[in-house]
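Right after this note come the structures.
Nothing in this text is a laboratory measurement; each read-out follows from the coordinates by a stated rule. Being a predicted model, the structure only gives us computed values, none of them experimental. Cβ atoms are built from the backbone, for glycine too; each structure is taken alone.
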Structure 1
Amino acid sequence: MPHPADTEFELLDAILLGERLYPQFQPIVQLHRRALYGYEGLIRGPSDSPLHSPARLFAAAVRHGRLLELDYLARRLVIEHFARLRLPGRLFININPEVLMSPDYASGLTQRYLKNCGLTPDRVVLELTETQPVADYELIRTAVEHYREAGFAIAIDDLGAGYSGLKLWSEMHPDFVKIDRHFLSGIDTDRVKYQFVRSILEISHSLGCQVIAEGVETAAEYAVVRRLGTGFAQGYHFARPSAAPPLAADPGWFRNADSRRIQARDETASCLLKSMASVAIDAPVDAAAAIFLQDPEIQSLAVLHEDAPVGVLLRTRFMNLYASRFGRDLYGRQPVRRFVDKGFLAFDLGTPLEVISKRLTGTPGIYVDEFVLTTEGRFRGRGTLLDLLQHITRRRIDAARHANPLTRLPGNVAILRQLDRLLRRGAPFTVAYCDLDHFKPFNDTYGYARGDRVIQLLASTLRRELDGSRDFIGHIGGDDFVVFFQRADWAADCRRVLDQFARQVVGEYSLEAQRRGCLTTAEQESRCTPLVSLSIGALEVPDPTGLDADAVTQQVTAAKLAAKQISGSALVCQHAEPGSASPPGDAAAALPQWLCPPPAAGVAAAPRPLNP
């Protein structure tokens with residue numbers, strides 16, 4: 001029976017010789033900009049190995065005298081994968097001070113790895129991670145100065161958990177310090193940890209050093225570090241380490257746990273974006289095969305020509321050919337262009353999820369498990385069918401939960417999310433507030449069932465006359481509805497809604513009321529109430545800059561009130577004013593400033609109900 005140490009040595013040897021290390025990347029975010037700043041590069045051993053975890057892997061390397069070899073290999077693979085995935089921002093690489101102090105340490109390797117991948121030192125931050133006490137600070141200081149002169153930035157990792165973190169900080173003068181997870185865990189309820197982190201921030205500010213809160217896992221922890229003024233953060237609250245990390249910050253990461261404002265992710269391909277390995281169309285087949293062999297999780301490669309996707313390489317098809325008898329000898333040096341699968345799908349990041357879903361389900365014979373994502377034709381990454389299905393399912397469940405029970409249209413939660421989404425996009429839009437006039441007398445006379453039928457009539461008219469694939473129709477409650485348009489021809493459709501509703505609502509009255517053109521009651525035969533009509537107040541927002549949800553809501557409400565002061569069906573429009581709203585009481589006075597686009601040719605203005 002082999003000795004455990006012999007088995008561990010053999011496992012480690014196989015990993016190093018076969019380069020069976022798998023890089024993963026965890027985002028580091030810049031809090032005040034709410035943006036992605038870079039990634040920490042991490043290494044994992046084979047998933048089926050006892051040395052999968054980095055702690056066990058590096059401990060085994062130390063025991064068997066192969067730490068230097070492992071460090072070099074891990075550093076090279078992290079840099080290569082970072083470049084291959086085209087990850088933005090800076091790369092944080094862990095370096096053990098023991099490696100720097102080794103007499104066999106080879107200077108210049110990191111710069112060589114970067115140069116081979118087309119990267120420069122100014123994009124790299126070297127993290128010093130203590131696992132043993134530092135014996136020679138002078139030697140470490142010399143090595144750090146060498147890297148700094150070459151253009152690298154320096155960070156101290158796990159401050160508060162190492163053997164002499166504060167001393168290392170004072171000796172090295174790093175550009176960043178990363179506070180250990182221990183001091184962030186539960187910081188929202190632990191006063192001692194709160195004070196510790198605040199003290200670290202005060203010291204760092206006086207020294208001109210940036211602080212990274214490491215291991216932020218909850219929204220409450222995030223809220224505290226943001227309030228304290230920590231410049232950067234990293235942890236599961238934002239994203240877990242992944243072989244295919246996000247390429248941009250998710251707005252949901254920065255949601256304030258204490259805020260009541262409703263945020264929503266864009267319902268476009270941008271919420272599906274993941275990194276994707278790629279090769280140039282003239283790259284040799286051997287290069288593509290090496291990528292597949294290094295990472296078994298990669299199922300497809302994007303093939304690029306001058307940064308534009310021209311096809312994909314599918315793992316199964318490509319590797320079956322490459323691994324066939326004489327496959328490597330026959331095809332290894334040939335360009336991948338000969339084996340590109342051009343039957344692939346690509347979408348711009350602004351493509352709505354519904355459009356992607358229809359294309360995926362309506363294009364038989366095409367590989368749809370993954371698809372390419374672009375910006376103005378330039379390659380950005382990939383999306384997956386699984387992520388798409390999860391997003392659509394989540395949205396449908398959420399929509400059903402917040403729908404108005406009478407009309408099944410989106411309710412207030414969804415309406416606020418849509419408004420927030422439009423404001424954050426920054427593109428022009430129009431919001432129309434629809435409200436019934438003289439609805440209460442009708443409801444009191446004919447009862448709630450007939451009243452509900454009129455409300456459903458308006459909902460069905462909006463659905464029928466508007467473009468459901470582009471327009472958002474919401475039911476605020478009662479007889480109030482709201483529509484968000486992102487197209488220029490919205491006014492003609494609003495007039496058509498007014499026209500169709502006015503024609504149909506008459507049928508809900510008694511024949512006597514229809515004949516008289518107004519509603520009377522037995523108690524008040526002399527009083528004649530006008531028939532139900534529809535008022536629409538529209539707010540055009542050519543530029544959302546300087547506007548928030550409250551300002552938009554107040555201004556469109558003022559437009560609606562102005563429309564209601566016009567007898568019969570009416571459409572009144574206003575151009576949004578940044579940061580201001582027309583007070584409801586001044587709506588009538590503001591009427592001369594309100595303007596709607598004229599009816600399109602062939603579209604009649606909506607008729608107004610008869611008045612006594």
Structure 2
Amino acid sequence: MKKKTHVFGLLCIGISMVGFAQKQIDSTKVQQLDEVVITDSRFELKRENSGKTVIKISRNEIENNQGRTISELINSKSGIEINGSRSAEGNNLGYYVRGGNNRQVLILIDGIQVNDPSLVSNDFDLRLFDLNTVESIEIIKGAASTLYGNGAATAVINITTKKASSNSIAGSFSSVIGTNQPKNDLNYNVASFTNNVSVNGSVDKFNYVVSFGNKFVDGLSAAKSETPEKDSFSRYNTNVSLGYKASDKLEITGFASYDKFKTAIDGFPPPIFAFADTDDAYISEQTRFGIAPKFNYNNGSFQVNAAFSKINRETISSFSTTNEAQSFVLDAFNKYIINDKFYTIIGINYGEYESLFNTDESFTNTDPYLNVVYVSDFGFNLNAGGRLNNHSTYGSHLVYSLNPSYNIKLKEGYTKLFGSYATSFIAPNLSQLFGFFGPNPDLQPEENTTTEAGLEFNTKNGLRVNGVYFNRKEENTIIYTTNYENATTEATVHGFEFEAELKIIKNLNISTNYTFTELKGGLRLRLPKHKVNTSLGYQWNEKNYASLNYQFVGSRTDLDFSTFENIELKAFSLVDFYFSQKLINTKLKLFISIANIFNEDYFEILGYTTKGRNINLGLNINL
């Protein structure tokens with residue numbers, strides 16, 4: 001109880017400082033009003049003209065979080081809980097966004113959909129990804145199926161990779177070593193190694209990016225037991241991107257990547273079927289390549305994003321399985337700006353997905369879509385669209401969205417009111433229909449309806465505050481009992497998100513967010529009703545930066561698989577510290593991070609080990 005008081009006390013202090021901060025603001029204007037967001041409309045729109053509270057993680061923020069994984073960084077944002085990111089490195093990740101789960105979150109890499117049709121959740125595994133290759137991340141929460149299709153019911157996470165330098169050759173190298181220890185074994189042995197090297201540049205009309213990364217982590221057991229053994233994790237990433245700009249009108253980008261990780265896991269050995277230390281292992285590898293030509297013309301552009309992915313996964317345990325899958329996605333769309341008020345996009349999205357179970361299984365979707373954005377002179381904005389999902393098994397389903405907003409110009413900023421009403425369609429995936437555990441070929445698609453209403457206040461002085469209420473109704477929710485089946489009753493998830501960013505004094509910034517999420521009249525495992533994140537960052541000058549990060553996760557309910565009883569997991573609080581120093585004309589950066597400073601003991605998932613106090617030391621060189 002005392003810890004909870006401290007948590008909400010810290011949040012209230014951050015909010016109450018808003019009024020004080022206005023008297024302490026430095027005369028330098030923070031141009032937040034000029035921030036551009038893309039993902040919610042696919043056009044470059046000023047934030048004030050967007051009808052969503054888009055989360056944008058910039059390259060600067062990524063550099064101030066080196067040593068973290070991509071899931072840990074995303075997990076610090078409002079409305080999001082990535083379960084498993086605080087446990088052993090190879091643990092499965094649960095994407096709980098606004099009370100949903102993995103199959104309701106769509107992940108894009110450079111605007112191209114990525115997923116694994118052999119997974120139960122049909123999602124992309126973020127354990128495969130190296131944060132060092134990322135330029136920026138945009139997250140839109142709520143239904144976005146009209147623009148992005150099946151699965152975009154609670155969030156779209158658009159990851160943009162680093163682009164080529166304008167120099168003929170440039171390079172970067174980063175290396176991080178650290179500990180990997182639980183609360184009760186603070187030996188501070190080096191057990192984590194992460195490295196990444198990149199060479200890139202531009203020569204005449206060509207540009208290129210080549211990168212390689214690897215990560216090895218040891219020292220932590222997935223199962224929390226009296227005599228734990230070490231479950232290691234290793235990952236390799238290879239990426240190549242080539243671009244050719246034939247003229248101001250025509251440019252082509254091609255890419256290829258190979259990502260693989262192997263992790264030791266703990267399982268449920270027979271005949272007891274209780275979670276315990278075992279010598280099990282899990283291997284996942286993915287090969288992707290694609291091409292993205294773009295033709296620009298007066299007031300518009302035509303673009304094609306096409307990619308092929310091949311996935312191989314193997315689980316080595318008492319219930320060993322081997323999965324082979326592949327997917328081909330093509331998104332062809334035309335963007336046209338009628339004038340400075342109307343922005344239109346019309347396209348067709350095709351996807352072909354195949355996975356091997358006892359036999360080869362597959363499905364296709366062919367979805368035409370249309371979206372229009374209207375930006376008025378008097379503050380009213382509207383983002384509206386529709387998509388016809390044509391599924392090879394489930395036929396045609398129309399989804400649509402209506403997202404109005406109204407911004408009021410102020411002397412030093414704006415106030416924006418916004419709302420949205422959107423529908424989503426989520427087809428059962430191949431694993432749920434034909435997989436190895438509890439398949440049900442008679443499953444029906446899940447349909448969601450999402451309503452949002454919110455308010456944002458933003459100033460040039462470095463203050464931004466917003467709040468949004470959301471309500472999502474789910475029909476035919478796919479659940480698992482003894483097999484996969486559709487729920488017979490409608491489920492309603494609702495909640496509230498609050499975010500605040502302010503500049504306290506020169507170079508000192510605070511950001512905080514709070515999320516309340518609840519399933520009305522029901523229960524969802526591992527979903528916290530209350531969650532708080534607060535970050536205090538200080539930039540002395542261009543060479544020094546320090547931050548203190550705080551996270552509170554409220555109590556959750558989990559299932560004890562040995563008794564099949566629900567267990568209440570206690571709330572917990574984590575405090576992290578980061579410091580960096582740039583040297584040699586800022587080309588060399590040294591940094592240190594300390595996670596879980598107070599060595600908090602907690603369960604993230606019942607029966608699984610969580611990380612205690614850990615230290616990372618790293619360097620980054622840019623040439």
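For the read-out FRET efficiency 1/(1 + (r/R0)^6) of positions 224 and 400 (r between Cβ atoms, R0 = 41 Å, to 0.05), a value of 0.75 was computed from one structure; give its label from 1, 2. Computed on structure 1. For helix-only ellipticity at 222 nm (-39500 (n - 2.57) for each DSSP H run of 4 or more, over all residues; to 500), the calculated result is -11500, so let me know which of 1, 2 that is. Clearly, the read-out refers to 1. Upon calculation of mean count of other Cβ atoms within 10 Å over residues 208-215 from the atomic coordinates, which of the structures 1, 2 produces 21.6? For mean count of other Cβ atoms within 10 Å over residues 208-215, the value 21.6 is produced by structure 1. For which of the structures 1, 2 does the calculation of distance in nm of label points 7 Å out along Cα→Cβ at positions 384 and 568 return 4.8? Of the options listed, only 2 reproduces it.
Name the one structure among 1, 2 that relative contact order in percent (Cα under 8 Å, 6 or more apart) of 9 was derived from. That value comes from structure 1.
When Cα Rg over 2.2 N^0.38 Å is computed across structures 1, 2, the figure 0.94 traces back to 2.
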